Every structure is written in structure tokens, then in C-alpha cells.
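Q: Okay, got some structures for you below.
What follows is calculated from the coordinates using simple rules that are stated; it is not laboratory data. Computed from a predicted structure; not experimentally measured. Cβ atoms are built from the backbone, for glycine too; each structure is taken alone.
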Structure I
Amino acid sequence: MEKRWNILPIDEVHERALHAVLKINTALCRILVQRGFNTFEKAKNFFRPELKSLHSPWLMKDMDKAVARILQAFAKEERIMVYGDYDVDGTTSVAAMYSFLSTIYPKVEFYIPHRYKEGYGISKIGIDFAKENDITLIVSLDCGIKAVDLVAYAKTLGIDFIVCDHHLPDAEVPDAIAILNAKQKDCNYPYKELCGCGVGFKLMQALAEKLNLTEDSYLQYLDLVATAIAADIVPITGENRILAFYGIKKVNENPSTGIQALLDLAKKTQGDMDITGLVFIIAPRINAAGRMDDAKKAVQLFIEKDYEKAVQYAEILHSDNDDRREADASITEEALKLLEEDANAMNKKTTVLFQSHWHKGVVGIVASRLIETYYRPTIVLTQTENIVGGSARSVPGFNLYEAVHACRKHLLGYGGHFAAAGMTLLPENVEAFAQEFELVVANSITPELLTPEINIDTEIKFSDITFSFYNIIQQMSPFGPDNMLPTFVSRNVEDSGGSKIVKEKHIRFVLKQGSFQFSGIGFNLAEKFDIILTHKKIDVVYKIDINEWQGNKTLQLRIIDFKASENS
């Protein structure tokens with residue numbers, strides 16, 4: 001699949017000014033300016049994140065009300081329920097808040113809704129459970145901002161709500177005792193991109209200040225906060241970057257018992273974890289609990305202090321993840337076969353697939369997998385009893401939620417945001433929904449959005465690539481949305497003669513530019529190998545990696561794409 005190369009614009013004035021004070025490679029100054037760090041002070045704060053730079057939790061709207069209500073519950077010996085969603089952000093939020101409150105107050109329990117019996121967010125079943133167990137205060141984390149009716153229902157039962165959420169509020173918000181959500185229009189909290197666990201962290205921080213507890217009373221949960229930040233794909237900027245930086249430090253130096261158990265099962269040595277590791281090693285095992293069964297065991301893992309017991313929970317999550325991977329792989333293979341056999345598939349602007357036997361817990365993952373091959377808005381549907389349900393995923397830049405909303409007459413229910421959505425419908429309406437979804441998308445999506453785009457930070461030469469250059473890049477971590485690992489392009493590069501196809505799908509590159517030579521790997525690029533054979537020079541897009549072999553470290557290129565140079 002051909003990709004569009006988008007080289008980010010250059011601000012030469014600020015770049016020169018920053019270079020004058022930092023005295024580092026101009027390409028690195030260019031990247032810092034592109035990311036908003038255009039002065040020495042901003043660059044220093046970026047390279048040296050400090051916990052003291054976190055904002056006061058009291059700046060968040062309703063924080064005083066939330067703290068006062070929790071202290072009132074302590075004083076009156078009320079029973080408190082910590083309620084969170086079944087994904088990574090929700091379960092880590094609940095584990096951190098439950099553990100924090102439990103150290104200072106005995107009458108606390110937690111609740112995670114069952115993905116298939118209760119669905120996303122606050123549920124009536126959960127509120128009824130609270131009533132049956134004499135709960136009078138629910139602290140919801142990573143959910144609740146849209147639960148207007150359910151919070152009102154809880155109020156009729158004598159149950160108060162404190163909502164800690166980060167999703168975009170509607171015009172009407174729940175009538176809760178307090179709503180902690182920086183995205184509220186009348187909330188003056190300076191940083192708007194906290195995840196659910198991050199909002200919970202701010203509440204713990206405020207409670208600790210009010211109760212004169214040590215900073216460690218809440219900082220000890222930073223590894224859980226970093227895991228939530230990584231898994232929820234929130235921007236790695238501002239407070240999120242500080243929290244992720246110190247959370248990863250804790251994962252590598254002194255992880256919680258639950259995180260340690262997961263690392264040991266994944267055979268990861270202590271000290272080499274980063275955001276990517278959290279996303280691909282820790283997060284899938286947590287998510288698998290809710291996808292395949294009940295996410296409560298993820299919370300039980302994170303609140304467990306005994307290592308042997310934690311390992312037992314971790315093994316269950318590990319097993320769930322193996323089941324999830326097996327379901328994901330088999331359904332993806334089946335879905336790709338269906339598309340290959342559909343003569344009209346290549347001419348469509350969307351993918352909508354439905355098989356009643358597919359596992360509901362992985363249809364969203366499968367939708368994302370299909371986009372890797374058929375780059376377009378994708379919906380994967382399955383059936384539970386007499387209701388069809390599924391997940392939709394978009395391509396960057398296309399508002400998926402609006403497209404689903406336009407087809408609502410065929411649906412029983414739907415929800416989501418710009419990039420992802422979920423829906424339910426009757427089996428007899430699947431075909432009509434698929435046809436209208438194709439029509440809506442075809443009439444609104446622009447051609448360039450159907451071609452993957454690679455954002456390139458800047459052009460450099462092979463002579464720029466040194467260990468000093470690489471080490472400064474590493475100081476820009478943790479990487480993630482809005483602070484990605486830099487992507488470079490180098491032009492008029494020659495094959496040294498050593499480049500070859502490996503394992504049928506990949507290319508092992510050996511490239512030179514002038515007197516500088518680097519090896520590299522290009523995954524799933526083998527079909528473009530003829531370009532190397534037929535053109536003297538190529539342009540390559542890549543990230544810089546380090547390769548360690550028998551104790552020797554060398555810099556290598558992780559090649560994302562390449563094409564013939566204009567003058568080759």
C-alpha cells in the first residue's frame with residue numbers, strides 16, 4: 001500500500017535561536033521547536049520533567065466538594081464503592097483508588113461492571129448492588145460523565161456519586177456531588193488531557209494534602225497511572241509526560257507486586273520497560289481479562305500485596321491473553337478471507353463484516369487489524385442471542401462517530417468518538433446499515449484519507465546519526481501521541497549490495513550515503529524490493545534504533561518506507 005509522506009514544516013527563526021543556546025544538532029532543535037519547546041526554559045523543562053511541576057489538584061473544578069464528601073463519609077462511617085470501567089484505564093484507576101482509600105479507611109469496596117452483562121460505564125446492576133450492600137457513596141473512575149439518568153436513579157436510593165472522568169461531557173452532566181473532569185467548559189484546570197487514572201491520581205493527591213499524608217501515599221501508584229496513560233493513548237505531553245516518566249521509572253525500579261508478576265510472566269528483565277512495553281506487554285494482559293471474561297481479577301492482581309497470590313492472578317490474565325490472541329488471529333484470518341472472496345470489496349470505501357459466531361471481546365481489535373490491509377473505516381459485527389453488536393475503527397482524520405450517527409435509523413444503540421465507536425442492531429438490519437454506512441462514508445471521505453500518511457519530523461543525513469544524536473533523542477522519551485519517537489528521511493541513499501529479503505516478508509537493508517553506512521530492518525516491505533534492484537539511489541524513511549549483539553551496541557535504522565530518489 002503506497003503511503004503519503006508528510007514532512008513537517010520548519011520554523012527557522014526559532015530553530016536558530018534554540019540552537020544558539022542548546023548547541024545541539026540543528027535537526028534536534030527543529031524537532032523541539034515543532035513540538036512547542038522553542039525556548040531554552042521550555043526545552044529544559046521538557047528534558048528534565050519534575051514531579052514538583054504537577055499542577056495543584058485544587059485547581060480542578062469540584063475538587064473541594066469531592067474531598068469534603070469523602071471526609072464526610074469517613075466521619076459518618078459510610079460504606080464507599082470505587083467503581084470503574086473494565087479496560088486498562090478503568091481497572092488501574094480502581095486498583096489505585098481502592099488501595100489508597102483502604103490504607104486510611106476500612107469500609108471501602110470496588111466494583112467493575114461485566115463487559116457483556118452490564119456494558120460500558122455505570123450500570124443499573126452496579127447501582128442496585130451498591131444499594132443491597134448499604135453503599136451510600138460511589139466514586140466512579142474513567143466513566144460516569146454521561147450517566148445522567150443512572151446517577152439520578154442512584155440519588156433516589158440515597159446513593160451519592162463523585163464522578164472522576166476524562167471523556168468529553170455532553171451539554172447535560174449528571175447531578176453528582178462532584179464532577180472531576182478537566183474537559184468541562186467551566187473547569188479551569190490547566191491540563192485537559194489526563195486519563196481516568198490520572199484524574200483519580202489528582203483526587204488522591206488532594207486527599208493526601210488534606211489529611212497530611214506523605215507524598216508516597218499516592219506516588220506509589222504511579223506505575224499504574226503510567227500503564228493507564230500508555231494504554232489509553234492520551235497525549236504524552238504536560239502532566240501526562242511527567243506522570244508517565246516517573247511511572248515508568250517506578251516500573252523499572254520498584255514496581256507494584258501485580259506489575260512485577262506480569263513482568264516476570266512475560267520474561268521481561270527489570271529496567272528495560274518503556275511506554276511501548278506497557279502498551280504491548282502489560283496492557284493486553286489487563287484488557288484480556290475484560291475481553292474474555294471478568295475484569296475484576298485485573299483489579300485483584302493490582303491490589304494484591306502477596307507475590308505468590310499476585311502470580312496466580314497474573315497467570316489467569318496471561319491465559320486470558322493467550323485465548324484473546326488465538327481468537328483475534330483466527331477471526332482476522334477469517335475476515336481477510338471473506339474480503340478476498342468479495343469481488344466488490346476493493347471498490348468500497350468501507351469494510352463492514354458480520355459473522356454471528358465471532359467473539360465479541362476481540363471485534364474491535366480485528367477491525368484495527370483489517371485497516372492494516374484495507375485502509376478505510378471498518379466495522380466488525382457479531383451476535384449475542386438475538387442482538388448484533390460490534391466495534392468500528394476509523395482511519396486518521398475521518399470522523400467515524402458522525403458517520404455512524406448518520407446511520408442511526410438502523411441501530412438500536414450506538415456510542416463512541418472520532419476514531420472508534422460501538423453499536424447494536426437487529427440481525428435483519430445489518431445489510432441496510434452496511435449499505436448506508438458505505439454511502440455516507442463514500443460521500444464524505446476525501447481520497448487522501450484513504451491513503452496512509454507518514455509524518456516525518458525532518459530530513460537528515462547519515463552523517464548526523466551518532467550515539468550523541470541518539471542519546472539526546474532518548475531523553476525526549478517517554479514517547480507516545482503528540483510526542484512520537486522522531487521519524488527521519490534521508491535522500492539519495494545507495495544500497496551497499498548487502499540488502500536482502502528475509503523471511504519472505506521483510507528486508508534487511510545495508511545502506512550507505514557517502515562514507516557513512518548503516519544496516520536496518522524494514523518489516524513487511526519485501527514487495528518493494530525491486531525498487532532497490534532497479535534504482536541506483538533511494539529515499540528512506542526511518543526511526544533510529546540500537547542493536548545489541550554479544551555486548552556490542554550499534555545504531556541501526558528501523559525503516560518504515562522507501563522509494564526511488566528523483567534523480568536515481
Structure II
Amino acid sequence: MKPSFEKYIPFKQINLPDRQWPNNTITKAPIWCSVDLRDGNQALVDPMNLEEKLEFFHALCDMGFKEIEIGFPSASETEYEICRELIENNHIPDDVTIQVLVQAREHLIRKTFEAVKGAKNVIVHFYNSTSTLQRKVVFKTDMDGVIKIAVDGAKLIKQLTDEYDGDTNFRFEYSPESFSGTEPENAVEICDRVIEALGSTAENKLIVNLPNTVEMCTPNTYADQIEYFVRNLKHRDAAIISIHPHNDRGCGVAAGELALLAGAERVEGTLFGNGERTGNMDIVTMGLNMFTQGVDPKLDFSNLPKLREIYERCTNMKIDPRQPYIGELVFTAFSGSHQDAINKGMKYMKESGTDYWEIPYLPIDPADVGREYEPIIRINSQSGKGGAAFVMNNNFGYDLPKRMHPEFSKLVQAKCEELGRELIPKELFEVFEKNYLEHKQKYVLSSRKIYEESENGNDYVHFKGKMKINGNEEVSLSGVGNGPIDAFFNAIKKVGLDKYEFISYSQHAISQGSDSKAVSYIELKKPDGKNIFGIGIDSNVNVASVLGVLNAINRAEA
């Protein structure tokens with residue numbers, strides 16, 4: 001036997017040396033058609049029941065889909081009944097067109113027309129497979145035989161439409177299934193013949209859907225196939241060019257985007273990419289890719305968590321944590337350098353007042369899709385100095401000074417390594433609380449008084465109070481300085497705490513209104529030459545500063 005890779009036939013490239021699509025840009029949204037209720041539903045282990053399909057249908061309508069493929073009503077009684085439920089009980093908004101799929105076979109087409117009777121707007125989507133491989137292996141016929149199947153189906157559809165006695169607005173869609181595996185010239189010929197059989201015109205266009213039924217080549221080659229088709233279709237003015245990319249090579253979205261550049265006007269896909277094998281093209285990803293480039297996708301993605309909940313409950317499928325835009329971890333940074341850049345980006349946005357979204361590592365504002373800011377930075381042993389500070393600020397309102405970040409980060413990292421996992425925000429705050437707010441105190445102020453005095457044009461601050469040492473001995477304190485911190489330092493020097501040097505200080509409010517408190521961050525140099533931070537919290541800003549100094553000393557002494 002040959003080495004395994006040698007048994008595969010390389011895909012034949014399209015001869016299109018003057019291709020134009022690489023010079024194009026996506027500047028507007030395509031016509032979207034959701035196939036979640038048909039293609040996506042057919043791919044489920046347990047297909048959706050009536051209630052689930054109805055809920056999903058209404059969610060799609062709420063998002064702004066105007067074309068929704070609801071099922072394959074000729075395939076089973078269940079599908080037929082769901083179609084009738086949507087029509088008879090007025091679930092379909094007047095501006096939404098339902099699409100039904102049917103093979104190009106007489107009895108199935110007739111059954112489909114029965115199923116949609118009474119609907120206001122309907123797309124009858126018929127198809128037959130045209131690929132080289134299926135002609136050879138499945139149907140054992142030539143291209144003429146395949147064309148006859150499509151043309152006969154088109155003629156019957158036209159006949160049934162002419163005979164129809166209702167006021168349904170019918171439109172038609174034809175798919176040369178496995179277009180991606182069909183010779184380009186044959187794909188063009190069969191679609192032209194179908195257009196002629198239906199009598200489609202520029203005023204009454206046929207949706208010509210070109211499915212990447214099995215993704216067989218790189219996205220650029222699929223784009224070449226689309227451009228070749230668009231250029232060579234004789235009745236181009238009577239066609240809306242639609243695509244239906246699958247994801248066998250993991251390039252469904254890329255293939256869809258490049259196909260738009262090549263002339264496609266309409267896109268079929270599913271929310272989050274559900275579908276046969278590796279799935280359909282993910283409409284959420286493709287639409288939000290446009291959104292991040294300043295293009296309105298014409299669909300409402302503002303509450304992705306709600307859509308995710310409906311999708312997972314109705315389909316019993318689970319979304320991967322790294323799924324673009326919706327995965328649990330896609331807006332999360334564990335890496336220290338990423339956290340630092342995001343934190344700086346947040347500050348830049350706030351300080352600059354820019355009208356644009358300019359935050360490194362976040363191509364989209366999580367709030368635009370209904371996500372929260374809190375989980376953007378999560379803390380594990382790989383996190384950097386700024387990550388823990390970001391969470392403390394965004395979740396709890398503590399704006400730790402930058403000089404304090406390394407000290408606090410080491411405490412957090414040690415806790416992560418101890419537990420062997422990331423810390424949730426509550427646990428992060430517990431590290432902060434244990435090491436600063438609830439730290440064992442050797443020195444405790446039992447009374448304090450801070451007041452100002454002016455003499456000969458000079459202002460002084462006095463500190464007076466009492467301090468317990470180790471819970472027993474109590475000493476009196478008295479000091480004068482140019483501010484409360486200086487006065488307190490001068491007071492404690494008199495009781496032997498004269499080897500600490502003041503380095504830095506910052507302060508802010510941690511609540512609003514009349515009950516707000518101030519938090520002070522005090523940095524001291526210890527007798528061994530290393531620096532340490534202390535935190536003081538009080539409704540009086542001067543007292544908060546004094547308590548911060550004492551907190552730093554207590555932490556150093558411990």
C-alpha cells in the first residue's frame with residue numbers, strides 16, 4: 001500500500017489569471033439566510049421538537065433574519081407539521097420569507113407545494129447533486145442526465161406555481177449540490193438551463209445557490225470558482241448569487257468572506273456554525289467580523305449570551321470556550337503581557353475620549369455583544385503584575401498604585417500555585433483582605449487626634465494619641481509635622497519606630513455619597529532596605545493615611 005497521503009487526489013485549480021476578487025473589500029452586508037432549522041437541525045443527534053423549533057424561529061426573527069429555511073417538509077410528517085404550524089398559527093412576520101428545501105423529484109416537489117399553502121412569502125429551494133464524484137459513484141450518469149433532472153424539476157415548479165390558486169409570493173432557489181466538486185463550466189451550464197426553464201428575469205430573479213457542500217480546497221480557490229461562475233453565467237442579470245459554505249477544512253468563514261469578494265450577494269449559514277460533519281459557515285462570526293471593520297451586518301448580535309442559551313438548550317450542542325466572540329474565554333487574558341496591554345488600553349480609552357475602540361488584544365468591545373468586562377482579565381500563575389490590579393479596580397474599586405503591583409502580584413501568584421488553578425475575583429479579594437485589611441497587628445491605635453495649627457504664617461499638623469503594642473503595653477504618642485503623615489512619623493519615632501522611611505502615598509474614595517470612605521496606599525522603606533506597602537481605610541482621609549503607615553509597619557514587623 002502506498003503511503004496514506006498519496007491516495008488523495010489534489011484539487012484542480014481554476015484557471016483565472018486575471019481574477020479580480022483579491023482587490024475587492026467587503027463594504028456591506030449580504031442577504032442572510034439562516035439554515036439552522038433545516039441544515040443545522042438535520043445534523044443534531046436529537047432533532048429539535050416543535051416547541052424548540054418555534055422558539056428558535058422567533059429568536060432568528062428577532063435578530064433580523066428576513067429569510068429562514070424552516071425545514072424539509074416533504075421528508076417527514078414531523079417536518080410537514082412544523083411547516084403547517086408556522087403558517088396556520090401566524091408565527092411568520094409579514095416581512096420574513098420562509099424557505100423550504102426539496103430534492104428535484106416530482107412527488108417531493110408536489111408535497112412541498114402542499115406544505116407551504118397559505119404562506120405569504122415562500123422560497124422553494126430545490127437541488128440535485130452535480131459533482132463529478134457523485135455522477136460517477138452515486139448516480140452513474142453523465143452531465144446531461146443531471147441537467148435533465150434539474151430542468152424537469154424547474155419545469156414542474158413553474159407549472160405548479162402557475163396552477164396555484166392562493167396569493168403566496170413564490171420565489172425560487174436552485175442549488176447544484178456539491179458545486180465545489182463540479183467542473184465550473186458544468187455548474188454554469190446547469191444553472192443557465194434552470195433559469196431558462198423557470199423563465200427567471202431581472203425583475204424576478206432566481207437565487208442561484210453555490211454550495212461548498214464539502215469544503216475541498218483553500219478559500220481562495222472557492223473564490224475563484226465563484227468569480228468564474230459569475231463571469232460566465234449567461235443569464236447573470238436574472239440571478240442572485242448565493243453561497244452555502246461548509247467547514248470541512250476549518251475555513252468556512254474565510255471561504256464565505258472571499259466568496260463575497262468574488263461576487264456573492266447572499267449567504268446561507270447557521271448560528272455558531274452547527275451543521276453536518278464539521279458544520280456550516282458561522283453567521284455570528286462572519287457578521288461580527290464585518291462589525292469590527294465598521295460594516296453594519298444588518299443582524300442584531302447585541303445579546304450573544306441569550307442566543308447562546310437558546311442555541312445550547314434547543315440543540316443540546318455546546319459552544320467551545322474558544323469559539324469566536326461567544327466562547328467563555330475569548331475575551332479573557334491570562335498572560336501578563338496581554339493583561340498589561342489591555343489595562344493600558346482601558347486607561348487610554350478613558351483618558352483620551354477617543355470615539356474608536358482601541359484596546360490591544362480585544363478586536364471588539366465585549367459590551368457590544370452583551371458580554372461583561374469583569375471576565376476580561378482572569379488570574380492564574382501566568383498572570384502579570386497588572387492583571388490582579390485590574391481585577392481589584394474593576395471588580396472592587398481598589399485602584400492599586402503601580403508601584404504596589406509587583407508586591408500584590410507575588411502574593412496572588414503564590415496563592416495560585418498553592419491551589420494549582422486560577423483565582424476567581426472573590427478569591428483574589430480574599431488574598432488582598434488577608435494580607436492587608438485583616439493582617440495581624442502588633443501596633444494598634446487605641447485613640448487618635450489630628451488637628452491643624454497656624455503660627456506666624458506657618459501651618460502645622462499635630463498628632464496625639466495612644467498605641468497598644470502586642471495588645472498589652474500602651475504608649476502615648478505626640479508629634480508635629482507639615483502634614484498628618486509627617487506628624488505621625490515624628491510621633492512614632494519617639495517610641496522606637498524610627499528606622500522606617502516614607503517613600504510614596506496615594507489615595508482615593510472607594511464608595512460614593514455621604515458614606516464614602518478613603519483608602520490610602522502607603523509605601524515605606526524597611527530597615528533592611530526593601531520596600532513594603534500598607535493600606536488604611538477610614539471616612540477621614542487623614543486618619544486613613546495614618547492607618548496606612550501603621551499597616552505597612554505591622555506587615556513589615558510580621
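Q: Cα extents along the principal axes in Å, for residues 144-207 alone was computed and gave 39, 23, 17; which structure, I, II, did it come from?
A: II
Q: Give the label, chosen from I, II, of the structure having the highest value of percent of Cα pairs over 45 Å apart.
A: Greatest value across I, II: structure II.
Q: A value of 30.0 was computed for mean count of other Cβ atoms within 10 Å over residues 224-231; which of I, II is the source structure?
A: For mean count of other Cβ atoms within 10 Å over residues 224-231, the value 30.0 is produced by structure I.
Q: For which of the structures I, II does the calculation of mean count of other Cβ atoms within 10 Å over residues 128-135 return 15.4?
A: Label of the originating structure: I.
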